[in-house]
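In the part that follows, the structures are each spelled out as structure tokens.
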Structure P
Amino acid sequence: MNISHQNIDDINANIQVEIAPEDYNPQVDKAIKDQAKQAKLPGFRPGMVPTAHIKRMYGKAILFDEINKIINDKIAEYIGEQKLEVLGQPLPKEEDKDGQYNWDFKDTFKFDYEIGLAPQFEIPFSAETEFTEYDIKADDATLAERIKNLRRSYGKMTNPEVSEEGDVLYATLKQDKEDGIEKTTSIRTDIVEDAKIKKALVGLKKDDAVKVDVKKAFNTADLARILGITEDEAENLDVTKFELTVKNINRLEESDLNQEFFDKLFPAGEVTTEEQFNEKVREEVENLFKQNSAQKLRNDMYTFGMDKVDAKFPEDFLKKWLKATNPNLDATEIEEGFEDFLNNLKWTIIENRIVTANNLEVKYDEVVDLAKERIYAQIKMYNINEEPTDEQLQQFAMQLLGDREQANRLFEEVKALKVFDQLKDSVKIKSKKIDFDKFEKLDK
């Protein structure tokens, strides 16, 4: 069996395969015998169908299947031996698809395949590359806002007689024209964008009515949701004046800082004083800030790598491969998603080369540990007082990893974390203290 390849250019190549009878007949003969043992045909006892009969009836189909298996295995082996960085999978050339062979058991077959090759480029990260890692301070205002949100999350709903800022009004909005839009719905006053309108919604009682310019009051997405129309319809309203009539006033009262409230947020009895509660909230906020800072650093590294690597890809080949592997996609759909596909592909190549250059390895135990972390976080999200055992987490992790898609996702996540850790060790990191509000504005 002969396999060779010729480069068309730096990113495209052809693979030629020549397979003779002595290469495929042993495997084909075995496949025919195996099928004869399993065949159930009229006039023959089970397992006693002559191989000649099977060969006469199904021989060409078996020959076709076995040659495909042999070729696929040998091409994969050849690609590994030649250290070819292939994108996608080899595709049979168009002229080989028409079936110029009779599929006789004495034929020598020759096949040509197209392959796309990963472009060569230098990894742009070095000891001279500098990034900023932000040390985000948990200031008093941020902590106070977090505590307020927690108290509101576990508060109780009341129906006061007079509205205040932040209330939810259950009201009817009626467009100021004949046969106009009329909608009764809940309206959050905290999302009103116009200060004058927001002030006008304070001090209202049941059955009070006020005139509201809804285009000034709400952004397009909120307005569409409130009126039950599309965003295009909201954007192009011919009459924007509406009468708002209050049906009911809803107010979420903040929870008291008591033991019942503490035990809803933390394991029972762990927090017993307001001081302990404040410290726990500070820890939570600081941990969240660390995650935000780490994600910002990863995003900056990703952007830097993507900007610095200027590489050409075998686009025609990749589009053909995408069509071959996703036959339900038409050319327009492939074209629409192609830029994102290339970006993902470029970063995957960068990642894989960093993995190879630094002998990074993703171990099974690391994937299991990450699965357990994710499961633990999910359990605590729904029941803060539930404390699963390691044995339970292990069992849940095994179930999760039994799903190939989930297992692959977690594997890639572990690999990505290892790559970023490696990058942090190989570049210059400058630490900078920053307030949270300024941090939020960095990429805006």
Structure Q
Amino acid sequence: MDIKVDILEEKACKKVLKIEVPSDRVLVEIENMYSNLEKVAEIPGFRAGKAPRGLIEKNFKQKVEKDVLEKLIASAYLDAVKAKNINPIAYPQIADVKFEPGKPMEFTAHVEIRPDIKLGKYKGIKVKKEPVEVKKEDVEKSLNYMRERQADFAPVEGRAIKDGDFVMIDFQGTADGVPADKLKAVDYFCEVGSKKIFPEVESALIGAKVGDVKDVPVEYKKDFPGKDLAGKTVVFKVTVKGIKEKKLPALDDEFAKDLGEFKTLDEVKKNIEDGLKKELEQKEKSRVTNVIIDEILKGLDFSAPQSLVDGEVQHLLQDFEGRMAQQGVTYEVIGKKKEEVEKEYSEIALKRVKAYLVLDEIAKVEKIEVSEEEVDGEIRTFLFKMGAQGDSYKEYLKSEKGRDNIRNQMTQDKILDFLLKNADLN
């Protein structure tokens, strides 16, 4: 190794390296770059590969120096972390670059590293395991949900709307005498009494018939997140276009057969009970493992690399914004700024990163690993379960990133199972 490396700053999760590349290595890279260009460079008036060196240098000087700089920084950085036995966890921040042909090249690399974690007690942690019991009312609730999914909607004729009916309406809201597009809907289908629309509108619909048009004033609260509507009275013109009532199927063996998988209603109930039990058992397992992880973290004091925390915050934020988009909600509607939500997620992210680092350290100590054969098996199982839909995942699962994600999840599952097996559950 011909580079010079000095550690300018050293913290729990960060090192700042000053790296110097000797001038002769810089010149060799520049010469190699020009030599390659001489063979292929196309300059007007000359055949490819026949242009004079001086003309090539004049035309390609900036590009050559840029490419050489990038190549030297990448290679010198790798040499530096290897020389200092540093294991980075993220791409470095490069700064203070000094590059001039004929002189040594210098730059600093801000490198984030794993903290030194001295594990405390992680075996024999006492946790009270709660019994899992499926309640009869939960089975009935799930059964009724399935019944609702199988319901038919029959058109209503000859009577007015009553509570529990389903209506098809158009509406247009007008604020300050101006119709607003965001307060408009066509063929809006809703249940009267479900509280999914303004109570004033629901009240106005009771007793109405198909073809009726109602002007319904709605007062928006002063603290309503949308400032353009806060404290105002909006008049909604509501047109009734259709009325339907829900017809629920009888809960009998015929209902079970219509589901396609069962012969009797008792089989359906047993299937629901088994599913709910598995769900409760998984929730209890997650609760117990979270208690164990919290207990392990209590006795440890270490810093977490900021890049990992920032990355987890962004992951949480993207998930949150995705859910908002599905619900048609904005930051303005929830009355929060993006920065506020980021701050709330920062504590969650910090805890998650610390937990990940500790679990990873336990895996190293206990030699908990996932083999390539196990990854292959998990991929086969996943694709089998997905059936035809699995085709869209095949390329991703073949990629290094896809396999790494599966391996990481399987490793974490193994670690958590290890902690549960070695906990004092009572």
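Laboratory data are not the source of any read-out in this text; all were calculated from the coordinates shown. The structure presented is a predicted model; accordingly, all values stated were derived computationally and were not measured. Cβ atoms are built from the backbone, for glycine too; each structure is taken alone.
Can you tell which of P, Q yields 2.4 when distance in nm of label points 7 Å out along Cα→Cβ at positions 311 and 359 is derived from it?
On the way: P: 2.4; Q: 1.5.
Traced to structure P.
Out of P, Q, choose the structure whose coordinates give distance in nm of label points 7 Å out along Cα→Cβ at positions 31 and 247 equal to 6.8 when calculated.
Values: P: 6.8; Q: 9.1.
Derived from the structure labelled P.
Name the one structure among P, Q that distance in nm of label points 7 Å out along Cα→Cβ at positions 7 and 119 of 1.5 was derived from. Spell out each step's value before the answer.
On the way: P: 1.5; Q: 2.4.
Computed on structure P.
Where does the value 298 come from, among P, Q, when volume of the Cα convex hull per residue in Å³ is the thing being computed? Walk me through the numbers before you get to the answer.
Numbers: P: 281; Q: 298.
Source structure for this number: Q.
One of P, Q was used to calculate distance in nm of label points 7 Å out along Cα→Cβ at positions 71 and 87, giving 2.4; which?
Numbers: P: 2.4; Q: 3.2.
Label of the source structure: P.
A value of 21.0, 60 was computed for Rg and Dmax of the Cα atoms in Å, for residues 167-278 alone; which of P, Q is the source structure?
Q
As an exercise: distance in nm of label points 7 Å out along Cα→Cβ at positions 15 and 383, calculated from one structure in P, Q, equals 4.1. Which structure is it?
Values: P: 5.1; Q: 4.1.
It was calculated from structure Q.
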